[in-house]
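No value in this document is a laboratory result; all are computed from the given coordinates. Source: prediction; values computed, not measured. Cβ atoms are built from the backbone, for glycine too; each structure is taken alone.
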Structure P
Amino acid sequence: MKILLTGAAGFIGSHFAESLLERGHEVVSVDNFNPFYDPSMKERNILEIKLKGKGRFIDERGDILNRKFLESVFKTHRPELVVHLAAMAGVRPSIASPLTYEKVNVHGTMNLLEAMKAHGLNKMIFASSSSVYGNNPKVPFSEDDNVDYPISPYAATKKAGELICYTYHHLYRFTIVALRFFTVYGPRQRPEMAIHKFTRLIDKGEPIPMFGDGTSKRDYTYISDIIDGMLKAMEIQEGFHLYNLGESRTTSLIDLIHLIENALGKKARIQPLPPQPGDVNITYADISRAQRDLGYQPHITMEEGIQQFVRWYLDFMKDSDRK
């Protein structure tokens, strides 16, 4: 199958591209190498993919906001499936730049759906987020819960993306699977995300910012479990579907810090700070629907996952130092 994968140079996208290539698919990468974080990390991801791609990886560089670019990609490559991961990510940065998040995450998604319609393609996997649940008082979070109260522009744009996808399903019978990811981590994770950032700062002996009292909790999900859920979602043949992909287990912020300390063998210097606007108190996935429909089952515990991430981080830093 020929798959158009947006955001292929990023953290989740690069892992998914490799998994697709391993299974014999052809991948058309669409990424604009946005400088939200160091583009050299994305270049490194692409290089690793190409080494494994054996000619079945096509690197198209451009922006999903550019409709002429998308028209050219669809016309040239005729994909059979769109996996849409490209987005402006992060809760806190979205508060600082809400219009950018709206433009990329909402308008960019509509550009892709319109290109699909123009070229007779009707199947998409859409990357949503656990942030759509806001400060939902009911845990664990279920796909049937009300998500009308997002508390950050990022969350609002992801909810908007789900609604737009449903509209195209209703009007044009598109098959769309929206996946709500719960705090994904692992090798190649973005450097501003908590696990990567804390690991780097603890390793260097620098203070780590801890917003709040350390009791906030997240459902952290290891990258290989997310990839497995995405591959299973490709098998759905029709309809509009929403699925939580998480570990269905929570870890407090202070316990996360202790796990990283243990993996590094170094003590953290904690800098207590007030809670941040837009941050939720807890994320916790009810994955029973994904288990039932997709056969999804996470396997990597936080203890295992943090150990694997820290090993990758130390190897990554050694390679960076050599360069």
Structure Q
Amino acid sequence: MRIVRAHEFGGVDKLVLDTIDAPAPGPGQVRIAVRAMGVNPVDWKLLSGKAPVLPPLPLVPGGDVAGVVDAVGEGVTGFARGDRVFAHPGLTGGYAESIVLVDDIVAPIGGDITCPQAAAIPLVALTAWQAFAADGRDLSGLKVLVHNAAGGVGSVAVQIAKARGAHVIGSASDANAEFVRGLGADEVVDFRNTSPGSMARDMDVLLDLVGNSLESGLWALVREGGSVLRVAGGATAPAEEVVDGVRSYKVRVRPNGAQLRELSAMMDRGELRADIAATFPLAAATDALRLSMVGHTRGKIVLTAD
């Protein structure tokens, strides 16, 4: 099988395309013939060697996979060869034509969803899902501000919050405003030309996907008793704290097959769609990561196996 990995840190140019034997599944594991992989900013951040916590070398980037089960280990009863599945394997491991995962972090792909569409979902959607779960409240009727609503996590967070009955405000540039409205946002605001101080301080939930909510004044838009969900920024902040009557939660995504099943059902019902910004072949992973580093893509970048 082919695998894209880095044998040393130093950036995306350290990636090489290697060929190795496909792994064999052990007890409780499934092997997936990967058809598509998602690209996320964490991929190039880890490759830089400057992240607070670094994985061991060689580093195989990739937190999203979608494909077909081609082997199952002893004791696996929920999947069979030929099943189309997707998963968040963790922050690494996805840029490969074959991957072995424990079966409880894998979920079926339903309906007419393609593997590239499915590969655009796991990491970003689980991030949004788990962020809202940290708040713990029923979102129905709440005002939710998604900061950076046109990005990978933001574009699915808008859809998840809307499906749960929230009034959703998305921050986005004027160029992306119609895209964010098309995701279901009730309002779109561009904070580059709208001062947070001019807005009502009545948000129930702020999903911070940029990391500057306290400094930029967005935190102050949250009403007392509301919450800030810190996906970006806050690396040294406590897991949970209260500032000015607002509770904040630091969110770090974790693999979860049961939650992916619920997200798959949302896709089947038309409540959640994958927006793919660009598609590259696996061998062009470096080019895909360079595009991600630009930081202005709409939705997700996806790699595909030939």
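A value of 3.4 was derived for distance in nm of label points 7 Å out along Cα→Cβ at positions 44 and 236; which structure in P, Q was it taken from?
Working: P: 3.4; Q: 2.6.
Structure P accounts for this read-out.
One of P, Q was used to calculate helix-only ellipticity at 222 nm (-39500 (n - 2.57) for each DSSP H run of 4 or more, over all residues; to 500), giving -6500; which?
Numbers: P: -13500; Q: -6500.
Checking each candidate, the match is Q.
Using FRET efficiency 1/(1 + (r/R0)^6) of positions 52 and 92 (r between Cβ atoms, R0 = 35 Å, to 0.05), single out the structure from P, Q with the greatest value.
Checked P, Q; max of FRET efficiency 1/(1 + (r/R0)^6) of positions 52 and 92 (r between Cβ atoms, R0 = 35 Å, to 0.05) sits with Q.
Cα extents along the principal axes in Å computed as 56, 48, 38: which structure among P, Q?
Details: P: 56, 48, 38; Q: 59, 41, 35.
Checking each candidate, the match is P.
With log10 I(q)/I(0) by the Debye sum over Cα atoms at q = 0.19, 0.20, 0.22, 0.25 Å⁻¹, for residues 156-251 alone derived from the coordinates and found to be -0.95, -1.05, -1.24, -1.46, which of P, Q does the value describe? Before the final figure, lay out each step's value.
Values: P: -1.01, -1.06, -1.16, -1.29; Q: -0.95, -1.05, -1.24, -1.46.
Only one of P, Q returns -0.95, -1.05, -1.24, -1.46 for log10 I(q)/I(0) by the Debye sum over Cα atoms at q = 0.19, 0.20, 0.22, 0.25 Å⁻¹, for residues 156-251 alone, namely Q.
Which of the displayed structures (P, Q) returns the greatest value of mean count of other Cβ atoms within 10 Å over residues 188-195 on calculation?
P
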